[in-house]
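Coordinate-derived values only; no laboratory data. All values reported here derive from a predicted model rather than from experimental measurement. Cβ atoms are built from the backbone, for glycine too; each structure is taken alone.
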Structure I
Amino acid sequence: MQIARFPAMPRPRWPAPVAALGNFDGVHRGHQKLFAQVAARAQERAGLPVAMIFEPHPASVLRPDKAPPLLMTLDQKLAAFARAGLQGVAIVEFTPDLSRWEPETFVDTVLVDWLRVAEVWVGENFLFGRERSGTFTLLRALGEDRGFRTEMIEPVRYKDFVVSSTRIRRLVQEGRVDEAGALLGHHYTIDGTVVAGDRRGRELGVPTANLETGNALLPAFGIYTTLGVIDGIAYPAVTNVGIRPTIGDDRVTVETHLLDTSLDLYGRKMSVAFVKWQREEAKFDSLDALRVQMLADCDAARRLLARLTI
């Protein structure tokens, strides 16, 4: 996948770019529908299907105290774009100065002069430019004047809910990862590197991999049925997110036990995909009691994953 950065890189010489414009945190079902439209249109006109995103997230620049924890790292987002069939990503550096540009300035400078866009596709709530004054209606009018097509897709609903990154963040924060996954269209996943821990899990007969992650959003503290993904292979697993009240020191950790698998994981990259909440963290009277519960958690995860197509 080709990556271009504004303003750090020269104009990408992409053929007839058909661009999805937005932030696309989580790459959920609504985003996936938008990307499918972009890919189809690009194929029809022999163009390149691309996403244009803002980095860092505008909220982290304009309202850092109120900026939401993001569902994805940039690397995760780029990988999801590639899986969705996009062939290019234009990353626009978002700065306080850029936030003050009039909508017309952004369109002329970035979409027209730099990207030479052929079509722009957005979601219903997309706004841009100074004080978010640029609407879809304005973008379409500017496109008609500058020679590119502008289209919008309607919100995607899943059962009774409109799919949105905001709703998904709340579900993850509440530990409702199965519901979050339903809206995402994929399991909520964090990435990281396995680092050395205190080896308490090994001493208890349930060795765990301690994940050092760059993801900003962790699910609610608790025990989860998960998948540990290493080198593209998904292993059934159980993950504890929290402070381990029986043996911990109040540090927040993410510890994953791969079921019925023995691998040397130290220093390796691993992704943890959250399938379903099992229970809250609890403080046990003894390490023996903790071990019994950990084994029960493993059995519960095995039973659940045996029923699911993962």
Structure II
Amino acid sequence: MESKEIIQKLISNIEKVIVGKEWPVKLCIAALISKGHVLIEDVPGLGKTMLARSIAKSINAEFRRLQFTPDILPSDITGVSVYNQKTQEFEPRIGPIFANIILADEINRTTPRTQSGLLECMQESRVTIDGQSYDLPQPFFVMATQNPIEFHGTYPLPEAQLDRFLMQIDMGYPQEKDEILILNRQLKEHPIEKISSVSNLEEILLLQEKATAVHLSADMVKFITTIVRATRSHPEVLLGASPRGSLALMQTSRALALIEGRDFVMPDDIKKMSQYTLSHRIVLKTEAQVEGRTKKQVIEEVLRSVVVPL
């Protein structure tokens, strides 16, 4: 089966649950086949949990939801060693992180120590329990959420940890016709209970391989680096995007090209993914924040200032 056909079946299946959000769905699939992780920052009730569950069910993956609270410990996520009185040895008891799709709900409500423990798993794709390393199942995809309007009792992710996320996205409120459709679909039961898998983990691993084979010309490489470097020289930016931002933009542009059924990257792929891969990697100057300027506006200005290769 062709890559585009597999991806389109995935999108169509997920949209049976997540109505009117084709672009956020595409972004999450792009992150999944880029071997990255996503931070979704939006208000409660917009379908973040359902999106993660829909992706997991669509690819027949093991799903775990981690509800973060201030008292949760890193070992509650990764696991611990337990003494077995029969064998008189310590045995690992693995934690809920050992799954394919992880929903890290309200990641900013837990302590920096626990946040760091999760981010280490994301970066290394392995867990260390009492000095013993264990590989996490593949594919491994974390969708973390945080509420942008509630700050009481939260621990905001510092820039160094935000940089570990491949993309930061939002869901947004549905349009009126979509909201009516959501209500009609849930008159009797939730559609998440009715969808079945249309793909599998082997196909996702194959898509991840194919994404790395998507052609990126020298002009496109130059275009990516020019955009990222322009964020560092923007007059309203205190801290520009890191080289990890360049890599994220490259990986997601390739994934988007694959989703669209192409084996080469176009400038539009890069421009579309810039907002989601770079905005959370820059820090605005205090004066710009006081004036109400946003990171999104700055990225848009950067894209307008850069010459697009023919």
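Where does the value 0.70 come from, among I, II, when FRET efficiency 1/(1 + (r/R0)^6) of positions 166 and 206 (r between Cβ atoms, R0 = 41 Å, to 0.05) is the thing being computed?
Computed on structure I.
Going by FRET efficiency 1/(1 + (r/R0)^6) of positions 142 and 182 (r between Cβ atoms, R0 = 41 Å, to 0.05), which of structures I, II comes out largest?
Looking at the calculated values, the largest one is II.
Taking 1.04 as the value of Cα Rg over 2.2 N^0.38 Å derived from one of the structures shown (I, II), identify that structure.
II
Relative contact order in percent (Cα under 8 Å, 6 or more apart) computed as 23: which structure among I, II?
II
When helix-only ellipticity at 222 nm (-39500 (n - 2.57) for each DSSP H run of 4 or more, over all residues; to 500) is computed for each of I, II, which one produces -13500?
II
Which of I, II yields 16.6 for mean count of other Cβ atoms within 10 Å over residues 62-69, as computed?
II
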